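As structure tokens, here come the structures.
Quick note: the coordinates plus some simple rules give every number you see, no bench work behind them. Worth saying up front: this structure is predicted, and the values here are computed from it rather than measured. Cβ atoms are built from the backbone, for glycine too; each structure is taken alone.
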Structure I
Amino acid sequence: MIGSMVSEEMVSEKEIMTDKEFIDKYGQKLNNEQIAAVRAVEGFVLLLAVPGSGKTTVLINRLGYMLYVKGIRPENILTLTYTVAATKDMARRFESVFGRASSNLLEFRTINGICYEIIREYGRRIGKKPFDLITDDKLSGKILTDIYIDVMDEYPTESDIKNVRTLITYCKNMLLTEEEIKKRGEDEGLDLFKIYDRYNAELKARSLMDYDDQMIYAYRMLKSSSEMLSFFKNRYKYICVDEAQDTSKSQHMIISLLAGENGNLFMVGDEDQSIYGFRAAYPDALLNFEKDHRGARVLVMNKNYRSNAKIVETADLFIQKNFNRHNKHMCAEREASSEINYVTLRSRDSQYKYLFEMAGASDSGLAILYRDNESIIPLIDLLEREDFSYRIKSTDMSFFSNRVVVDIANILKFALNPSDPALFMNIYFKFQTYLRKPDAEKMIYIADRKHIGILDAAESIDLNGRVLGNVRSLRTHFRNMAMEPPGKALNRIDKYMGYGDYLKDNNIATNKLFILKMLAKKRKDHSRFP
């Protein structure tokens, strides 16, 4: 927890200022929109703050205004931010303006932090120890892995477990029903509800809860106990929420309960900046703010102080294409110091080549923005093969443990090791040969006994003509593939061996395969690929 809840240390009467005194001392650099937001203390207020509009400066000054102009008791103010790092940063920023004594009186918390307090208080009241929070990813990963193996009858990759974690987080934060979870699972090719249900049951059996459970339990406790709700509503009479566009549905519901029908809630965000929908961010709460909170006001800070005017103008044109948004425009306060150059390229491959050439031509360095971690991998490959130095923030190499990538690696390995039973059992059913598992196991047995390739053993078992023809064709593909460079081999796997159809039939995205094809272009053999 950042901050103290000691009520004896109050802002003294001699420190109380008039509105004018405060603005003269702290608000000289604030514009009219920012000052209006600083003064917006009572009731329900949504502040829509575009990028670079001074959001944090306003939040800090508003907290000071509440203490030194409105005389609000600091322990009655709760400021919620998205991450622990953000709470610490905001506390430091506040301290740099108003001093350590004032900073120590305020609470800067994450939503999980406040949910922990709710659960602990509830446990104290009923005389029961709360579940322990599971903070060890290895333990939760082991639990999920065991369940995945049992439910899906296959061993998951690191990427599979990461995906299941994200899906469970989404289901819990969006409060999805059983049918909605099942539908989500169908879209992902998973029996998601069974995994979800078994995972929750296992946590309860071990008296554990995850971070998402914290919010669900806290919400239920506040909803079921009027005494608990009154306790926290009286304690936090003024609530400020930063990065509201990244807050989930369950988090918004908790915040709404704490604020009540007549509370003081100040939410800061911008639905146009919401990028965490896959993790259950719920920007709809910003769009419905006036409908959900009686008498609510919406303020806008639309001046960008950070970027070149040309960038702001172009970004605003792009942002206007968004659906389901408040009607607002971003305006630039800085001059148009340079033009934006547009480069049209015919393919993603051309994009990587262009970026590599730009990096080589730059003396001062080049910054590259990219959509996701995997999209940068082909460029990293280019840079490393040419011994270019680079820095990358928050690398995530789980791409190489993704199911599709592992499949491709196994297929290429089997081309070089056609008698490997483990590789064969992992891939035989992914080529549309319609080979049954008992027949695949017979082929392995015969191949081992006769010291021949596993696909050669198909001639020695009773297969119908269509399946035998498919297996013979597959055998020819593997023999040819063993002598091909990876680029050609991947095209064969995708287009002619049936693996592309397998991905399509199982609703598996092909982007991983595309990235692999980019990486394969410069490779001459299968060794160390992918």
Structure II
Amino acid sequence: MDKSYVIGVDYGSDSVRSVLVDAANGQEVSSSVFYYPRWKRGEFCDVAANQFRQHPLDYIEGLEATIKDCLALSGIIGIAQQVKAISVDTTGSTPVAINEQGVPLALLDEFSENPNAMFVLWKDHTAVAEALQINDHAKKYETDYLKYVGGIYSSEWFWAKLLHVLRADSQVRQAAYSWVEHCDYIPFLLTGGNDAAQIKRGVCSAGHKSLWAEEFGGLPPNDFFKQLDPLLDGLTSRLFSQTYTADKAVGTLSAEWAERLTLPTSVIVGIGAFDCHMGAVGGQIEPYYLSKVMGTSTCDMLVAPKNEVEDKLVHGICGQVDGSIIPGMIGMEAGQSAFGDAYAWFKQLLMWPLTNLLGELNDLTLEQRQKINQAMEDKIIPTLSKQAEALPLSSSGERAIDWFNGRRTPDADQTLKGALFGLDLGSDAPHVFRSIVESTCFGAKSIVDRFIDEGIAVKGLIGLGGVAKKSPYIMQMMADVMNMPIRIHKSEQTCAIGAAMFAATAAGLYNKVEDAMQAMGQGFECTYEPNPKRVGFYRERYEHYKQAGTFIESANV
């Protein structure tokens, strides 16, 4: 009997990965990764200005390359005819300006080199001023339009980003008919969409980033946006009012994309969602277990039955939306703007001599220099982790604040900066690294505390993503700081596998995504239990962390 296969496509910050999966048991048949070439060259970005833009061609080329590669690598004769569905997850909020046909402006010749016509990546913080204005503006209204996004709008989100671009670039402003999130654009592209008004928007992106809520009848009214800035007048009529959960289908592959991917036009294309939301499903999320997707940043996901949440609203998180993670449950999102990025920053700091001075050693060949540079880059974090783990616990040791890329939650504020405290002449690299790791764990604890303080229980932790899989030192400290166990999922690619689970559900292979999760989930590889001897130590250190954070905020440094 013919098997059924599905494809999950996971768009990350640096690359896109596709996986070909057996829909019956979740077994990964093949996978392929495509690193965005323009992004890798640093094009269209300005780190000093917190501008991070990605060209749609990086996404489109990667989509085609990875799916075709998966099929070729499968080694299964006639595999294409057995593929039933494709679903996509992406970073977010990562919106782009589009014309009336739904084409991103950067795909037009006149905008091909214009960063404002490209996707505004999730970690782009050029819209800090716009976010502050949205927050002040919302206070004028009797209806609390921010109630489902934690009460604070972030510069990482849809409206702040598009308003910033409209203000900054008159050419884009005149050419833009509408805007679309990355996770909604790719399914539209695959199904041959040619009318922006027909784009099917996922409730995930709409509810968490765009202020859509069923209670409001959709988006806030036009007057809300018009009074915020006349540039937004009439835009809601060109956006959307209806949204869909990720277990639904957008349509089927267009003839063009079926040919490009060497797949039949019968392949179902599912509604898109954010990577962390589908990743939580791929990681077999359970009610009241905080599912932490840990990479460059973290995205912390929690689901709870609607009848148990009732009218509870958690202030200061990235929102709570009916059906945004698992249809039929309330999905809650939080996270840290820098997690792995905090460690990467420190690594780059330590790499500075090699990066800048190694080229002056003329007695070394280019190949030798590259080999030394790569070896050091690969070994710095593992070596630091080993040495930091061996350090004795000290209440007077170095301390840090983890807001190296601002603070996502609790209480979004992208103007905040990271900090190091308690340094002396004995503060070496392992000591400083330890303080940075500790601060990221404390930042994670502050999120758990907010859920609990607002009446939402957190029964345990599920660790997903690269840091969770590869960093035992960090995960053990996380368990100690949280004083609760953290289970690490087996799958290397929970986001892509989660997308595959949603694809199987959209294709009708499962009645609901929970069934797909049960059948296709790979389980957990280990559990980190808190060390009772360290729990009290970290509890005391956490109080110092909170005091230091209050100082940083009040000093506005």
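Which structure, out of I, II, was FRET efficiency 1/(1 + (r/R0)^6) of positions 82 and 114 (r between Cβ atoms, R0 = 41 Å, to 0.05) calculated from, if the result is 0.45? Computed on structure II.
Figure out for me which of the structures I, II the number 4.6 belongs to, where distance in nm of label points 7 Å out along Cα→Cβ at positions 74 and 314 was derived from the coordinates. Working through the options, I get structure I.
Among candidates I, II, the computation of Cα extents along the principal axes in Å that gave 65, 61, 56 used structure II. One of I, II was used to compute helix-only ellipticity at 222 nm (-39500 (n - 2.57) for each DSSP H run of 4 or more, over all residues; to 500), and the result was -12000. Which label is that? Derived from II, not from the others. To which of I, II does the computed value 1.67 (Cα Rg over 2.2 N^0.38 Å, for residues 290-489 alone) belong? Working through the options, I get structure I. To which of I, II does the computed value 0.60 (FRET efficiency 1/(1 + (r/R0)^6) of positions 106 and 170 (r between Cβ atoms, R0 = 35 Å, to 0.05)) belong? It must be structure I, since only it matches.
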